Structures are given as C-alpha cells and as structure tokens.
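Given below, in the form of structure tokens, are the structures.
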Structure I
C-alpha cells in the first residue's frame with residue numbers, strides 16, 4: 001500500500017488564503033515602518049552632533065550625543081519647562097472649555113425644542129467646513145481691540161463658547177442614541193433639564209467626552225498657527241513656537257537641540273495615545289456600569 005502525502009489534504013484555497021494574509025501583513029508592516037521612519041530618524045538625530053544629522057539617513061544610532069538635550073533645555077534663555085507649562089495651560093483650558101460648552105450645546109440641540117433650532121444646527125455644521133485661516137483675521141482684530149493679544153485668553157476663551165462644531169456634532173449624535181425613556185423617568189421624579197443633564201446624560205456621555213478630551217489635547221498641543229499669531233512674548237511661548245526658535249535664518253541653527261526638544265515634546269502625545277488605546281475597555285466598563 002502506498003502512503004499518501006501528509007499535506008495532501010490542504011487545498012489550494014487555503015494556501016491562497018495564507019499567502020494573501022502574509023502579503024497583507026507584509027504590506028501593513030511596510031506602511032507602519034514608512035510612517036514611523038521620520039519619528040525614528042528624529043529620535044536618532046537628537047543623539048547626533050549637528051554636523052552629522054543631515055548627512056546620515058540611517059535610523060541606527062552610532063553616537064550618543066546627549067549634550068543636545070542638556071543644551072536644548074536651556075538654549076532659549078529659559079528652561080524648556082516654561083514652554084511645556086505654557087502648552088499645558090493652554091491645553092488644559094481648551095479641554096475644560098470644550099467639555100463644558102460643547103456638552104451643553106449638544107444637549108440643547110439633541111433634547112430641547114426652540115425656535116430656529118434646525119437652522120441653527122445647520123449653521124453650526126457649516127462652520128465645520130470653514131478653515132481657520134478665514135476667521136483668524138476678524139478674530140485677531142476683535143482680540144486686539146480688547147487688548148488681549150499676547151496672552152492665553154484668545155486661545156482658551158473661544159473653547160468656552162462651543163466654537164468647535166465637530167465636537168458638538170459628535171455629542172449630539174451620541175445623545176440622540178440614548179433612550180428618551182431615561183429622561184421621561186427623571187421628569188416623573190421631578191427632575192428638570194439641569195438634573196437630567198448632570199445626573200443622567202452626562203455620565204452616559206463618557207465615551208464622547210473622552211474622545212473630545214483626547215482630540216482636543218492632540219490638536220491644541222500641536223497647534224502652531226494660532227499660537228504663533230497671538231503669542232509674541234517669549235515668556236509666553238508654547239512648545240511649537242519654542243521649537244521654531246531653534247531655527248535662525250540669520251545665524252547657525254541648532255538642529256540637534258531642536259530634535260532633542262522635539263522628542264521631549266512628543267512624550268505627552270505618546271502618553272495620551274497610550275491612554276486612548278486602553279480607553280476602550282475603560283469606557284465600556286463605565287458605560288455598562290451606568291446602564292445597570
């Protein structure tokens with residue numbers, strides 16, 4: 001009797017599926033490496049002397065020039081901690097402003113009934129399509145007339161007025177997905193809109209609030225244009241503007257120190273992204289607890 005091959009039972013369809021999956025994973029790994037290459041190159045370049053940075057495209061570290069970090073921390077005349085704290089203040093105020101104002105506006109659009117509600121909601125959606133460059137000039141004139149330019153107020157106060165229509169729309173859609181039976185049960189117990197919002201809707205909005213806080217942190221921390229327009233005092237510089245100060249067209253630029261401080265500046269982003277990755281389980285637990 002002739003013994004049959006061991007793997008004869010494997011059909012061509014299964015082999016094609018395995019090959020297709022291997023090619024897909026290889027392409028994904030190549031795409032991930034392509035996207036991470038600039039960050040890895042910046043990390044390695046922060047440990048090289050200025051003369052070796054642009055002449056070497058490798059991401060393999062050959063030198064450990066840690067002086068870039070010690071020099072860059074105080075190269076601008078003050079510790080880099082000042083700029084980190086300034087960015088933290090702007091980010092913190094923006095997060096609080098968006099969470100408070102956008103949630104209140106979203107509740108009004110999703111649960112209340114008032115005149116011109118639909119036109120107001122449509123106008124709010126239209127503002128999403130407006131680039132910031134269109135409104136920056138009238139806004140700057142307004143803040144200049146109020147003598148508040150060169151301060152953090154122009155960067156924080158608009159967030160208290162629900163100017164980020166994207167987050168309002170996000171929360172409106174989330175609130176509309178919640179059952180109105182919860183509102184009706186609360187009204188039977190004598191609760192008004194304030195108590196319904198604070199004690200029922202707001203706890204169930206945790207996923208939307210978390211997404212708003214995370215995106216506000218990332219967008220505000222990386223914001224360069226608005227902060228460059230309003231902040232002119234070096235003592236008030238945020239991280240993006242401080243990094244620009246390392247490049248001087250009239251004299252020698254400190255690229256090594258700039259890359260070193262760039263690495264320092266992305267550490268909070270990495271931490272918040274790591275928190276966002278683990279947020280799914282956390283949010284599900286909170287939401288399930290609230291529904292119970």
Structure II
C-alpha cells in the first residue's frame with residue numbers, strides 16, 4: 001500500500017505545530033514518537049475498542065430542529081451537539097440522505113457521532129429527488145448555516161468541517177470535496193454518482209461500500225471512486241460484508257466505529273485514533289479494507 005504524509009499540505013497551523021514538536025522531540029533525543037504529541041483541542045478520554053464501539057460516547061448530547069423555512073440552500077434538518085464545551089470548540093459534519101430519503105434515514109448518526117465530540121447536522125434536501133451535485137451544494141450550504149447563523153455557531157471551529165452522505169448523498173459528499181477543498185474529512189456511504197473520477201478531491205476520504213449493493217454496485221461506484229482519489233492526503237475503502245445498499249440507514253457498529261475514527265483523525269487531528277485505521281484492520285464485518293497507511 002502506498003503511504004501518505006500524516007498531514008494535508010493545507011492543514012491548519014496546529015497540525016504543523018504537532019509535527020514540528022514531534023521532530024524537535026526526536027532531534028532532542030527524547031525518544032518520544034509523533035503519536036505521543038497531541039493537538040490541544042482533542043476531546044474525550046483515550047479511546048479504546050470498547051469506547052469507540054459503544055452505543056454512546058462520553059459526551060451528553062442535545063438536539064435542535066431547524067425548519068426548512070428558516071434556511072437558504074437546503075431543506076433544514078436537525079443539529080446534534082455536545083453540551084459540555086469545557087474542552088473548547090468542536091468540529092462539525094453535515095450528513096445528507098440518499099435519493100427519496102429524508103433526514104430521518106440518517107438520524108442515528110446524530111447522537112452517535114455527537115456523543116464523541118462533534119456537532120452533527122442531519123439535513124433534508126430541497127426535494128427528495130435532488131441529484132448528487134445538488135446535494136453537494138446543499139451540504140455546503142448547511143455547513144455555512146452551522147458556522148454563521150445557527151444557535152451553536154459559537155461552539156464550532158469553522159476550520160474543521162466535514163461531510164457525509166448516503167447513496168446520492170454520498171456522491172454529493174464527493175462532489176462537495178471538489179467544490180470546497182477546505183473540507184477536512186469526507187465519508188461517502190454506499191455512494192452513487194455518474195461521475196467516476198474524483199482525482200481532484202484533496203480531502204481525506206473514507207468510502208464505505210456494501211458487498212451486495214445492487215443499487216450502487218461497488219465495482220461501478222465505490223471502488224472506482226476510491227481508485228480515482230489521490231493517495232495524498234489519505235484515503236480508505238471499507239466494504240461491509242454481506243450488506244446491501246441501505247445498510248447505512250440502520251444503526252451499524254462498524255460504520256459508527258470507522259466513521260468516528262476517521263472524523264477524529266482528520267477533523268480533530270487526533271492521532272490517538274490512528275490505531276483503529278492503520279495498519280488495515282482485520283474484521284469479519286467487512287469483506288475488504290484498503291487504505292493509504294500510515295497517515
């Protein structure tokens with residue numbers, strides 16, 4: 001597997017400081033590894049297999065409904081957010097449903113991810129028939145709303161934003177990466193898109209496909225998407241064993257575990273989560289796992 005650098009060329013200053021501190025530590029003969037140097041804004045206790053797979057993480061969560069009539073560019077949704085802000089601001093991620101789907105089909109991601117220290121916005125699209133590129137624009141519009149107008153904007157770091165989506169929403173999340181290279185993490189879930197070349201995406205991307213998907217077969221969608229992505233700044237492909245296209249619509253421990261790890265690693269720059277991603281893990285829950293390790 002090809003390896004990549006541990007940070008993006010456009011990473012935030014704190015990422016550079018982490019790497020610099022690591023190098024200085026090695027030069028000084030301290031013996032400390034880069035893994036031992038953590039950015040100042042990590043949230044929560046040291047992760048374990050038990051904590052990352054539990055139904056809820058360490059943060060209490062509240063939620064707020066956002067009417068479609070109070071926003072522009074997307075169809076409203078529900079914001080899930082941690083109530084304890086003593087550890088600083090949080091990263092944020094917007095999640096889009098698939099074709100004919102609504103935010104309810106993605107609602108389980110809200111409390112699950114937010115309980116690990118993220119602001120999560122499960123959105124409705126303008127219409128349930130919107131195509132992937134439309135969903136991309138709506139994901140970006142929802143992030144603008146989160147960081148500029150929402151009631152939780154003060155607890156969000158506007159430089160640490162990501163997108164997720166199912167099916168056409170997953171294709172939309174890939175397109176959002178083309179449209180906004182400032183995004184820090186992308187997770188397409190059994191994604192569908194007529195475009196197959198996403199070589200222009202410069203955001204760390206984890207694609208989650210399903211082995212038995214007949215709507216967006218992995219050989220025609222997830223795998224070509226993954227293969228087109230550049231190795232730098234990092235990518236991963238996880239294929240759920242025996243699963244179909246709608247697997248992401250139901251609460252799923254494997255999806256949750258690797259989504260949390262990816263978001264922690266690339267939204268929060270939290271190196272403690274590398275161990276869940278690299279080296280490529282072995283798990284009967286997936287039929288394939290590929291990644292550009294180490295990150």
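All of the numbers you see were taken from the coordinates with simple rules; none came from a lab. Predicted, not measured: the structure shown is a model, and the values here were computed from it. Cβ atoms are built from the backbone, for glycine too; each structure is taken alone.
A few comments on the model shown:
- Taking mean count of other Cβ atoms within 10 Å over residues 187-194 as the criterion, the largest value within structures I, II is that of II.
- Test item: helix-only ellipticity at 222 nm (-39500 (n - 2.57) for each DSSP H run of 4 or more, over all residues; to 500) calculated as -8000, pick one of I, II: II
- Structure with the greatest value (metric relative contact order in percent (Cα under 8 Å, 6 or more apart), set I, II): I
- When percent of Cα pairs over 28 Å apart is computed for each of I, II, the largest belongs to: I
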